[in-house]
Structures are given as C-alpha cells and as structure tokens.
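What follows are several structures.
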Structure P
C-alpha cells in the first residue's frame with residue numbers, strides 16, 4: 001500500500017513521455033514520478049527507488065526525490081506562508097503546502113512566523129497540521145545525554161496561564177521554562193537559546209535563558225553603563241528602585257540588578273544617591 005506523506009521503496013514499472021510509473025509490489029498500486037522531478041536521478045525501468053509521496057495541487061498522489069522538511073507523524077518547525085478563511089498553510093519544502101485547519105490552531109498564527117506542528121493525515125488522506133503537539137514531544141531518556149549547564153535551542157509550543165513556557169528542545173524533547181526565569185513577553189513559536197538548569201524526575205528538562213550568574217552579571221553591567229551613557233551619564237534607577245521598573249527597562253530581576261550595581265561601584269565606575277546613579 002502506498003504511504004502518503006512518507007518515504008516508499010517502489011519498483012520503476014514503466015516509462016511515459018511525461019514521467020515514470022512506480023509500483024508497490026505488494027499492493028499493485030502505482031504512482032506517477034513526473035520527469036520534472038526525476039531530472040539527474042538516472043531512473044530506469046526495473047529499478048527499485050526510494051521516493052516521497054504526497055498529493056499535488058490537483059489532489060493526485062505524486063512521487064518525488066525531493067526531501068521535504070517533515071513527513072507524516074513528525075513534529076516539525078515550519079513557516080506559515082498563507083492564511084485563509086478556513087485555516088493556514090505551512091511550507092514543508094515541496095510545491096504543495098500543508099493545511100492547518102482553524103480548529104487545529106490553539107493560538108493565533110502569523111504569516112511569516114514559524115511554529116511547531118504535528119503532521120497527520122486527515123479523513124480525506126491529505127497531509128494536515130495541528131499546533132497541538134504536546135502528546136508527540138518525547139521525554140529525553142539518559143541515553144540522549146542532556147546535563148546541567150548544556151546550552152540548547154528550543155521552540156516554545158505553549159504557555160500556561162501561570163506563565164510557564166512548554167518548549168521542545170531541538171524540536172523534539174520536553175522542556176519547560178518557569179515564569180521567574182524570563183522577563184519579556186514570549187509566545188508560542190519563539191525559538192530560544194537556553195541553558196539546562198535541572199533534569200526533573202520525570203525526564204522533563206528545566207531550562208533558563210539566563211547565562212551563568214557571573215556572565216549574566218557582566219552582561220548586565222555593560223547594559224547599565226550603555227544605558228547611562230545614552231542618558232548623559234545618569235539613570236533614575238538605584239538599589240531602591242521598583243522591581244517592575246527594573247524588569248521593564250533592563251529585563252532582569254532586582255536581585256541581579258543590585259549585584260551588577262555593586263560590581264560597578266566596586267570598580268569605581270559609578271556612584272548612587274537618592275535620585276539614581278551617576279557615572280564617575
């Protein structure tokens with residue numbers, strides 16, 4: 001039986017002017033491999049070849065040697081290229097985009113942005129996508145080898161009411177970022193550079209966008225000095241400032257801010273008073 005949205009190993013059965021017909025030797029089903037998709041591949045009758053099968057714009061099964069960005073039952077990070085009345089379309093690397101019905105969108109999609117999608121076959125045997133990926137993200141076991149301190153890339157696929165970000169490390173493994181670990185608005189679809197902070201008992205990876213304490217403090221010190229230079233060597237913030245104001249301006253907690261201020265004062269680069277801080 002031909003597997004739509006997947007790789008198939010088929011026998012080249014016959015050649016026509018417009019292409020080759022490949023046949024599944026068990027079911028007897030055949031599929032067209034257009035010559036436009038077979039250029040340079042040295043296809044000959046009698047060969048067995050691996051091809052990807054999808055449905056073209058006329059809804060016909062078509063074989064190709066092109067490698068798509070995802071196949072059926074994959075979770076993939078794909079770009080939204082078009083939106084319509086009934087759903088969105090995402091690019092998966094072939095000339096036919098994958099449809100994401102409105103009912104399968106758990107949040108608002110934006111054209112041009114990328115999101116994690118689970119790829120499935122709908123009732124009409126067409127490839128379709130959903131943003132409901134939670135059940136298809138794996139829990140990393142010990143063989144994967146993540147450890148505390150590792151730097152990783154992860155994609156956000158949902159956000160809880162409390163602000164916890166559910167992410168897929170390498171687009172594949174379950175991870176989370178707690179609300180107290182980030183200080184800016186982050187939404188599903190965001191790709192984040194993170195550091196492994198802990199591995200939970202259930203295998204979920206605890207992550208943070210923060211650097212190590214020392215490197216984060218150094219970066220914050222540079223940010224503070226740059227901010228003050230832009231403002232004539234002064235800033236209205238000191239170690240008594242409102243935590244929310246600090247967070248909004250510098251994207252950090254008051255505790256880290258105070259550590260950075262203390263470092264700058266020890267280095268003799270600034271002094272603070274009741275009005276704020278001044279560069280020396």
Structure Q
C-alpha cells in the first residue's frame with residue numbers, strides 16, 4: 001500500500017509573503033510528524049489527565065516537536081496546543097500569527113486503534129483562523145485550505161455538499177449534549193442520520209469534502225476547530241458558533257471552555273436551526 005502523503009498545496013500565490021511562508025512551513029511541519037503518528041497508532045502509552053481526557057505520549061511529542069520546527073522560522077509567533085502547560089492565567093496572544101494545534105485529534109480512538117483520528121493544525125492571523133491542515137489517518141490524506149484559497153485533499157480540490165448526501169440530513173454530532181438542546185432535537189433525531197466519528201477534525205474533514213451535510217458540535221474546544229474552520233470555509237461550507245464566538249482568539253488556555261458550533265450546507269443550517277428554534281444566519 002502506498003503510504004505517501006501528497007505534498008501539494010492549493011494556489012497560494014496571491015497571499016503575501018509572510019502568509020505564504022507560514023502555509024508552506026505548516027504544511028512541512030505536519031507532514032514531518034506523519035510517520036511517527038502512523039508508527040504509534042494503537043500502541044502509544046497513555047494516561048488520564050485531571051479533566052478526564054486521555055493523553056498519549058504521541059500527543060506530547062508531536063506538540064513539542066512540531067512547534068519546535070515552526071519556531072525555528074517564526075520565533076515571534078504564538079503557539080497554542082491542547083497539550084500546552086497550564087498557566088495561572090490564560091496566555092495572551094499578541095503576535096500577528098498564532099498556531100493552534102491538536103496533536104492527536106481523537107485521542108481515545110488513536111490509543112485503542114480506531115482509525116478516525118488525525119493531526120489538526122490551524123493558523124490564525126490577528127486571532128482569526130485563516131488556514132488549516134488536517135492529516136486524516138483513516139484516509140491517509142492531508143486536507144488543507146482556507147477561505148481565500150479553496151480546499152484540497154491530497155491532490156484533489158474538494159467542495160462541501162450543496163445538496164443532501166443521503167435521503168435524510170446526514171451529519172456528525174458527539175454526545176453528550178446539553179439536555180435543553182437534546183430535548184429540542186428529540187423529534188428530528190428520529191429521522192436524521194447521525195455519525196459520531198469521535199474526532200472533530202475528522203467530522204469537519206467530511207463536511208469539507210462533501211461526505212456529510214454538516215457538523216453540530218457542543219463539546220469542541222478552539223483547538224478542535226481552528227484547522228477545520230478555514231478549511232470548511234474554503235470548501236464552501238458556512239461556519240457559525242452557537243453562542244459566543246471562539247475567534248478572534250485573544251487568550252489561550254488548555255482548560256478553556258467549549259465553543260459549540262454548526263458548520264455545513266444551507267440545507268443543514270436551515271433544518272438544524274428550525275429544530276433548535278433559532279434563527280439561521
């Protein structure tokens with residue numbers, strides 16, 4: 001089996017030089033961790049953190065080494081990882097560019113050998129996600145892009161769905177979700193086709209590539225969507241936070257709260273918002 005990952009990016013020639021340099025560097029940094037990610041799939045040592053989430057040695061190593069690679073070229077950028085050390089106060093983000101990393105998105109899956117997992121790296125400019133990279137282990141592909149550039153999976157441009165991908169609305173959502181929202185969605189959940197991949201990055205990848213109509217997430221953190229946000233926008237999907245927007249990101253902490261969101265086609269937003277009793281924007 002060919003285990004190579006494409007080294008192709010979308011056309012970024014219209015971006016300014018500082019932006020181009022970071023896109024190329026981020027691309028190389030993610031690809032540089034792929035072999036290590038593959039080698040340890042399903043057999044990495046893990047432990048449980050105080051917040052009840054799992055972390056593997058791979059999370060910690062990729063977080064450290066990927067950022068070390070980027071910092072060689074961009075020492076003044078801000079670096080934010082799910083596995084960053086806790087600080088008494090959230091870290092202020094003052095640089096023009098910031099990198100937001102989930103080194104193993106879908107850690108539980110990765111640790112036990114379920115292939116829905118990957119590396120998720122988002123590039124922020126003035127706090128807003130402008131470009132993303134998602135290495136999807138299950139498909140062994142690198143998905144990347146941004147609103148200004150479109151989106152590409154491997155060597156193939158991708159487009160979010162504009163029509164139903166199934167006979168009924170089909171999207172990803174992870175449980176548990178708040179009781180009030182669950183009650184509001186009860187009737188619709190009897191007909192919708194729900195997918196629970198166990199990885200927000202994989203779910204967002206499937207939206208960007210047109211394999212799902214959308215994604216409704218209540219438990220996500222900024223590092224879960226910092227890459228998928230601009231990729232989905234580049235693929236033509238629309239992204240909305242359900243409550244307070246996570247971006248522009250001004251401060252960062254590994255213990256920061258959730259940022260529920262919905263992303264997908266117009267049909268997806270219309271049906272979900274109708275079920276929730278909120279205005280579709």
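Each value in this text was obtained by applying a stated rule to the coordinates, not by laboratory testing. Predicted model, so just to flag it, every value in this text is computed and none were measured. Cβ atoms are built from the backbone, for glycine too; each structure is taken alone.
Comparing relative contact order in percent (Cα under 8 Å, 6 or more apart) across structures P, Q, the highest figure comes from Q. Out of P, Q, choose the structure whose coordinates give FRET efficiency 1/(1 + (r/R0)^6) of positions 99 and 115 (r between Cβ atoms, R0 = 25 Å, to 0.05) equal to 0.95 when calculated. This figure was derived from P. When Cα Rg over 2.2 N^0.38 Å, for residues 59-106 alone is worked out for each of P, Q, structure P gives the greatest result.
A value of -9000 was derived for helix-only ellipticity at 222 nm (-39500 (n - 2.57) for each DSSP H run of 4 or more, over all residues; to 500); which structure in P, Q was it taken from? Clearly, the read-out refers to Q.
Which structure, out of P, Q, was Kirkwood radius over Cα pairs in Å calculated from, if the result is 18.8? The value was obtained from structure Q.
Among candidates P, Q, the computation of mean count of other Cβ atoms within 10 Å over residues 187-194 that gave 17.1 used structure P. Taking 2.9 as the value of distance in nm of label points 7 Å out along Cα→Cβ at positions 35 and 235 derived from one of the structures shown (P, Q), identify that structure. Only one of P, Q returns 2.9 for distance in nm of label points 7 Å out along Cα→Cβ at positions 35 and 235, namely Q.
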